[in-house]
Structure 1
Amino acid sequence: QEPKDYDDVPLTVLLPAYMLSEVKTAFLIGFQLYLPFIVIDMVISSILISMGMMMLPPVLISLPFKILLFVLIDGWLLTVGMLLESIRAVG
């Protein structure tokens, strides 16, 4: 039977559904933030290897590029916007 109102939904169904929805949103946000940084790491690593600089850690070179990318795409606004949008979709 389908509930007619939000008050008819039992708490034992509502809490797991809400938790799964939040975990899904967190994974989406994490994936969207993590993927460009992995691409930057791979590009910097391949450039360093092709130049013969195997002993130089790629993190030293890629960290400024990652910070620059995060600032240029306005990362905080996108992150907070996705969080607020996920809350707005529920209410």
Structure 2
Amino acid sequence: MHGYGIASWIEGATDDVLRIEEGSLYPALYRMARKGWIKGEWGITENKRRAKFYHLTAEGRRQFTEQTTGWERLASAVSQAVGMTRPPDWGR
């Protein structure tokens, strides 16, 4: 998937809660490529434009699984804290 496609997919998958700006996306893609998590190859889009298409490497899939587990734990902890019926009295 090319950069614009990745941004569009994330925005659609999150009902536009996560908005991806180019200024954040491309530096993140370059960092992931340097770490060996993704590989990019030049190709032609469906609109006949030249673009770099990215795919996860084996190391990228491992990293994705690890990060997903961490995010799920964090989301569960936040949900649990927010779901408390009453906030703490903070010593009162």
Given 4.0 as the derived value for distance in nm of label points 7 Å out along Cα→Cβ at positions 7 and 79, which of the supplied structures 1, 2 does it correspond to?
1
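Quick one: distance in nm of label points 7 Å out along Cα→Cβ at positions 15 and 71 came out at 1.7 when computed from one of 1, 2, so which one is it?
Only one of 1, 2 returns 1.7 for distance in nm of label points 7 Å out along Cα→Cβ at positions 15 and 71, namely 2.
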To which of 1, 2 does the computed value -27500 (helix-only ellipticity at 222 nm (-39500 (n - 2.57) for each DSSP H run of 4 or more, over all residues; to 500)) belong?
1
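Taking relative contact order in percent (Cα under 8 Å, 6 or more apart) for each of 1, 2, which is largest? List each step's numbers first, then the result.
Details: 1: 28; 2: 21.
The maximum falls on structure 1.
Read-outs: derived from the displayed coordinates by stated rules, not from any lab. Note that the structure is a prediction, hence the values are computed from the model and not measured. Cβ atoms are built from the backbone, for glycine too; each structure is taken alone.
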